[in-house]
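Derivation of every value follows stated rules applied to the coordinates shown; laboratory data play no part. All of these numbers come straight from a predicted model, not from anything done at the bench. Cβ atoms are built from the backbone, for glycine too; each structure is taken alone.
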Structure I
Amino acid sequence: MILFDCDGVLIDSELISAECASFELALTGMNISPRETLQRFLGRSRKEIAETARYTALSDFVERLEASIRDRFERSLCAIDGVRDVLDRAECKVCVTSGSSLAYIQRALELTDLVAPFDDNLFSASMVSRPKPAPDLFLYAAAAMGVEPQNCVVVEDSLSGIAAARAAGMFVIGFTGGSHLEADVVRTNYLAAGCGAVLESMAELGRYLGGFEA
């Protein structure tokens, strides 16, 4: 089975999300740029952004942030180039494992025409007690799909996601094809974090996954 992160792997959304998060944080008095927001929160859940920034008293922060992101998505969200072809050719089970809410995942996939390949196999951090980098979400998804962790391949674009996959006992591929990443910069970090491979495009990923699909 192949477990895909959503943001930065299926959809080219991380820059949009960082810009929205930077704006919402500024409203609370925390001024950090979109690039700093990316560096600090890539792969973290919306709730963690609020908690890390110490604004949990603002009970509607996460809701406002996701609403802001969804508004931008309606106007400018794109799928990662070539991802639909990879999904359509997959000969094994596939699912989404994301730190975002289920409603967010569903709408993002609708906007990018990526709903059908997953057949409702969407798993959100809201379904488990601990988000990435804890392994809970990956283990929950594997159990729900009836697949042993050692038979799973995870595709991730963040160090927290890579750590979670490794902790779950799964093979992990670092994906650097999103517009928010500089592949040459992060490749070494991803390999050091335990990735079995680091790939820069969906074309590369499709070729690489061929060996896991029997």
Structure II
Amino acid sequence: MKHVRIVGLCLTAMFALGMVASTPALAVPEFEVCEEGGTEKWENHECNSGQGKGPWSFLKITKSYTVEGTSAVSTLKSKIGKEEIIIECKKDKFTGSIEPAGKTKGKVTFESCTVKKPGGCTVEIPSFEVTDQLVGKEDEFKPTKGEKKEVFVEIVIGTCVLKGTYQIKGIQKCELPSGETGKVEHEIVCTPAGGKLTLGKEKADFESTLKVKLTNGWAWRSK
């Protein structure tokens, strides 16, 4: 009877391993661009009109496509010591590229930034570079600066008690609300809920909505 139980356990283990081995790996989201070729045959570069009448189809990209974007107001909230700090930038610019395998890289430049709290401070935010990876329906942005590539952005505070240079570290996940729909311009929405950012030992909350498009004007999506 003991031998039967052992055989039964072995068979159960083999079955479980077989199930694991046969489970397909989760597909990594990738970017698709409406370009010439494929079988959809739309009549325009937005792939949304006159199917069967033209040369355009959504295809997974095999090369880099340059992108550009801009946002309206962006805010950063945190603490320096016991002092709450709120920085607001009226706009920013993003230049970079989307790559195969759902990757992106680019440069961010904030413009017209002010310290809303505390009063009397000035601020400078140098341009910085990021990389990101599609994760489901989100973009996960990572920094590229620092020994461990953990510095997301530096902020330089001047002319007040907080004067100094401070580093924001961590990663930021942002949503693509309509990422799977082919569009010329997509929104990337960043909220505190998607952030794992810190300023020193304090949590840092970032909020912004970025509108991004391909520089060639073609429609694109994530799949």
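Work out which structure the value 0.95 belongs to, where Cα Rg over 2.2 N^0.38 Å was derived from one of I, II.
Working through the options, I get structure I.
Have a look at I, II and say which one yields 19 for relative contact order in percent (Cα under 8 Å, 6 or more apart), as calculated.
Values: I: 25; II: 19.
Of the structures listed, the value fits II.
Once FRET efficiency 1/(1 + (r/R0)^6) of positions 38 and 118 (r between Cβ atoms, R0 = 35 Å, to 0.05) is calculated for all of I, II, which comes out largest?
Once FRET efficiency 1/(1 + (r/R0)^6) of positions 38 and 118 (r between Cβ atoms, R0 = 35 Å, to 0.05) is tallied for I, II, the winner is I.
Where does the value 18.6 come from, among I, II, when mean count of other Cβ atoms within 10 Å over residues 30-37 is the thing being computed?
Going label by label, the one that fits is II.
If helix-only ellipticity at 222 nm (-39500 (n - 2.57) for each DSSP H run of 4 or more, over all residues; to 500) is calculated from each of I, II, which structure is the one that comes out at -3500?
II
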